[in-house]
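Multiple structures follow.
Coordinate-derived values only; no laboratory data. Keep in mind it's a predicted model, so treat the numbers as computed, not measured. Cβ atoms are built from the backbone, for glycine too; each structure is taken alone.
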Structure I
Amino acid sequence: MPFFNQPVFQLIRPKGIKFDVRRMSWIGNMASLNSVIALYHTAPVKTVEDTKERELILAGSGKGGENYIYSMLFSALTGAKVKLVLGYGGTANMNVAMERGEVHGRGGSYMSWSSLRPDWIRDHKVQFLAQAGLEKHPDLPNVPLMQELASTPEDKAVVRLLSLPFLTSRAVAFPPGVPGDRVAAFRAAFDTTMKGPGLLADAKKRRMDVTPRTGQEVESAITDIFEASPAVVARAREMLKY
């Protein structure tokens, strides 16, 4: 099951979370999916500098969504004049809103563009203002990472904290109590599967990223998240307005 935001939410927004991700046995992560701020080609805002002078209207689903988190983080890091319109039921509705001119763009996974709307990328109907992730996506070498937009050590620490979930974005996990030998067997099987020619060929055909991480790497990312200092956690809550 996908665990994208849950580890960070357990730390900074725990209300309603009834499980502890630290007690789970992590098998591996299928893909580390960068999140992007995407703008429709008719948007009056084109660059990061533009957002400091003109209002940037972005679509979102709700305060727990990836599109909310990284839009708010971008705004806090750059001083952008972001107006976030929440309540859209899914990316398809947000894309329609972009076409209609209701909003200038939206946040979300880059793979949602490359796999579902590659024509918009090909025809330059959408451009990318910034990306969140631990490293730049190979398709987006000239799109700045949010880490590059952070100007203080404290904000860089927050960006790192909010980037660690990309190591769990398409993760597989067992609940607590599964014997260690079974966990080890499934980890080995997962790692082998992620290298399978058939899986990789099918993923390429579907324009889906396969950038796997081992169960140990995911487990280490979870540990790093919960080692964040109280000051970094407090700053993250402030930046995201939680």
Structure II
Amino acid sequence: MPLTKVKDGSNMYQGGWVTHTHSHLGGACYHGCTYCYVQAMAARFPSMKARYSGPVRVIENELRVNYGSGKTIFIEHMNDFFASGVSGSDVGEIWDHLARYPNNIYVFQSKDPIDPGLGEANEIRDCDMIGTTIESNRGIDTVSAAPHPMDRAGAMADWKALRPSVTRFLTIEPIMDFDLAEMVAIVDRVDPLFVNIGADSKGSGLIEPSWDKIQNLIGVLKMHGYEIRRKSNLDRLAKGGR
């Protein structure tokens, strides 16, 4: 995929906090989330199926993309850079590419956040951003092979302890039914600069919370001092849609 400018009003990056996206990796993401929009597109379009099927791999042409400068680029928005199955050589090639364009901010969002104590994590600079996605405080093994949400929160808490100068953010999407106190505890553990909240956009048959429950969560998180960035796909739940 070429370096892509984020459209104004994009659901995923509302507020302009990401200006561009780029992915070096092809293949099927190891997490295998049933609600994945990438795999939904792969099921519809042969070119997407060819690119996002089979083993995860670097697509060599993507290593030659010119990032220029002055951008905030979400890296691997079509896959997961830090998933345990991505090879060390592929990871190294991607880091080398990013290092050629130091005058950008790089955004890393993963369901298996990198351990900040690893030497590789030093590639993430203080000006960059790291985040994770959770769906619920509950186990999500029926819809994803990704680490448990509590484990993701624990990894982000390690970033808070060891690399507090790196901006942390949290995305709750697609939001699934949850327990309010436990969900708030997850957010407090991460202590993000902001929280994105969004719903399933693909009709994946997830068990979703009521709109009242979501409003309660938003209200409590605001009381805890967090900026909430509500995604437009929440409108379906706000209107009582299932």
Structure III
Amino acid sequence: MPSNPAAADGIRLQKVLAAAGVGSRRRCEELIAARRVTVDGKIAILGQRVDPNKAAIHVDGDRIPTAEGIVVLALNKPEGVVSTLSDPDGRPCVGDYVADRLERIFPVGRLDIDTNGLLLMTNDGELSNRITHPSYEMPKTYLAWVPGTIPRELGRMLREGIELEDGIARVDSFKLVQSQPGETLIEVVLHEGRNRIVRRMMEAAGFPITQLVRKRVGPIVLGMQRPGTVRVIHGDELAALYKAVGL
């Protein structure tokens, strides 16, 4: 006989949803009663029990991650920190910021040592793979400071494509944010994942970057999060991330 009957029979769906940050248990019951929740593609019913580690649960069509132990974090990586869990040369690394966690967290892709901003970290391998794989076209938004004044045609050049040593690279969008004497701030969005791709594109265009910040990955926004801090992604924000990669 199983030592934990509750685990064998599953956990009540409203409790699983509440634990995943959907809302209070009463609110989750209301969602189930309104037929807005599905489990493995079928309309859920009140009192239903599920295995949160195996069931595919959706609310209003959005996947709700419920597997126990899954963690998704947002780190505002400071400049000078390498995007690895450890560094043989003793340099500061992103692993230092999650060293106290029991889960084995790893970075989703990387930011080069000279770039700061949003870096996602997780122990969900499939989520990480989909965020970084080009076929899912996860957009990433950067703010870049360049010296001098940029020409009008730069945006068109970047959208049409810049020839690099490993092939043509293009941005999805380009915006001039601010121009002042001696410096220009631009915003670029692209789903490319090649190493140092934004810096290499701008260098090839004749405008080397002096400072680069990644402020958004898909639906996850850096916002006012301070450099060197980590926050847990949960609730609607986490559901939006899973939805963006088709999970």
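Each of I, II, III could give FRET efficiency 1/(1 + (r/R0)^6) of positions 49 and 161 (r between Cβ atoms, R0 = 41 Å, to 0.05), but the derived value 0.15 comes from III.
Relative contact order in percent (Cα under 8 Å, 6 or more apart) computed as 16: which structure among I, II, III?
Computing relative contact order in percent (Cα under 8 Å, 6 or more apart) on every structure in I, II, III gives 16 only for II.
Structures I, II, III were shown, and helix-only ellipticity at 222 nm (-39500 (n - 2.57) for each DSSP H run of 4 or more, over all residues; to 500) at -8000 was computed from II.
Each of I, II, III could give Cα extents along the principal axes in Å, but the derived value 48, 42, 33 comes from II.
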